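Just so you know, all these numbers are worked out from the coordinates, no wet-lab data involved. Bear in mind the structure is a predicted one, so any value in this text is a computation, not a measurement. Cβ atoms are built from the backbone, for glycine too; each structure is taken alone.
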Structure 1
Amino acid sequence: MNDLQSEEFLSRLKARLLVSVLVISVIYATVRYIYFKGVDPSHFPLYILNKAFSISGLSFLALSYVNSKTDLLKLGQEDLRKKISRFAGLMGLSLAGIHTILSLIIFNPGYFPKLFEETTMNLQGELTMLFGALGLYLFIIPALAVFPADKKSTGMKKWRKRQRTGYWGLLAVFFHVTVMGYKGWLNIEGWPGYLPPITLLAAIIAVFPLLLRFIKK
């Protein structure tokens, strides 16, 4: 495969990944919350899409680390694997950024009553926001490290250390979604349409790269 063919293949793969993950996430959130749970469709632009952005962003962040370890997408060529992992990481951070902004816009007792006591956050709410903020910060560090200039200026050892910071980010996200939604995970009969909560799916996605790294070591 020559350079031109590689770039065309890479562009198509990136587009397919982005569209596929976003479409699946949006459909899942729409079906679970609007069709089965009965959320008013007027909340689709922020509330529903925010859930889709959260799970899709995390999926890309996890893919970035899993693909670099296992060649999950069967790309074969190490150069393509690195490029896709880099794309997945940056795309995941971008979607996580959108999720953060949308969450702050709608973060109030009306949308998230279980995280509040009257008008102020309870302990569950504060821990949820704390781990979310930590996760975003810890993902920014490896994102900055993907640029070639940073790799040359910091040296390979320090550069790899920054990349591994993302694993701590995944751990923070795991606690973020666990604190937020663990109370409803075991109540299967209460799941709308018997579809698992997005927080549970997110916890599984976040912990998978961590388990894979542990096994690989």
Structure 2
Amino acid sequence: MKSLKKYIAEFIGTFVLVLVACGVAVKSTCAASADVLLTALAFGGVIVAMAYSIGNISGCHINPAVSVAVLINGGMSFRDFIGYVIAQYAGATAGAAVLGVFLGDFSNLGANNVGPGIWLSLLIEAVLTCIFVLAVLGATSKIENSKVAGLVIGGSLALVHMPGIWLTGTSVNPARSFGPALLQGGEALACYWVFLVGPMIGGVLAALLWKFLNCKKCEK
């Protein structure tokens, strides 16, 4: 039952992320600097809200790249990792579906793009995800950080969105990208693999960097 509650929390968090933040991205069009800032703050704001509502239940990963980093660092079992990822993907898909109904149009649900080219987009996503996940691992590493962790994580997500929106639309989250891509179809779905592989590489790199930076044996 405890694991089920965690999975439901992850579903809800990812659902809200896609519905609200991608909804802001679509309606603002991100054509001007003010629109980019608004969208970045929407993504960051959702994370803050979810961190203080479901964080004590599931840890508020709502992102497979965060979950894989936590797995590598021994913070969850492989079984829970699979459960989290399934819940995240399901939540993102449901969020995109509801967003499409709200908009009355499924042609633009905030899917990411490979405007800079496939390989550069892959690199951008890996680097931005690594930065974000490092912030997550650092903010959640000590119990005394618990009161401000949500703000730090939300602020970090907003931060990486600011340059990333101009480039790939910023994924840094394979689940967030999947829902909109699946329901938009076409090119968005065809290039989805970039927004799966890039963020997961970034999450793994962040986990390994965190392990190295906190290695007590390495200090000797």
Structure 3
Amino acid sequence: MDEAVLKQGRGTGGWRIVGDWFDVCSCNVPCPCTFAQPPTGETCDVIFAYRIRTGHYDEISLAGLNVVLVATLTGNSWEGGGLDAGVFFDASANADQREALELIFTGQVGGWMGSYVPTALGGLRGIETADISIEIDDSLERWRVEIPEVLRAAGEALTGPTADPTRRVQTLNPPGSEVGPTTAAVTWGKSVEGRWRAFGFSQDIPRGQNSKHIPFEWSGPCK
């Protein structure tokens, strides 16, 4: 959806964001959480990266901003398991944009996070701003996120001996999509690197563990 369409909702008391989400985590491939199952070994160390391509909160543009969540998940998040998490918001956001991001990503103004946060977030260790760099190939061959001196994580598209090299390994209608109900495909990958030191977490994800990409589109009312 392009910015012209998104602008139609501005000034009406609503918000809408469209973008890319990916994770890098300690689960085996494919990540059981996306299939609404407990994580590998019952515990998952994970980073969620969000890149907003287009979007607004009322008349405030949110296009081009990034958000990163680092967490440990214990148990099945769809059956009472909880995320112990910390959140980074884009340092390039101005005060109004930062407030809008906090309202959306902490679930205070509905949308998917309004449903997900109360059930999945067991504890919030903190919220900080940071210089967040996110890169995603248009071909979905690779994706990566970096916060200097804090975090580096990257994934690459999954393939194998019988896979068609011209197509991505994907799943439709995922039963446990981390970005909520979606008609978009989950693109499966594997970790290239995953290292973060933040909010008391100290994680190093081995190469070859889970990573995946899912587009997201959320909307809701303004506060």
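Figure out for me which of the structures 1, 2, 3 the number 47, 15, 13 belongs to, where Cα extents along the principal axes in Å, for residues 130-185 alone was derived from the coordinates. Matching structure: 1. Looking at structures 1, 2, 3, which one was distance in nm of label points 7 Å out along Cα→Cβ at positions 66 and 170 calculated from, given that it came out as 2.4? The correct label is 3.
As an exercise: relative contact order in percent (Cα under 8 Å, 6 or more apart), calculated from one structure in 1, 2, 3, equals 30. Which structure is it?
Values: 1: 20; 2: 30; 3: 25.
The read-out comes from structure 2.
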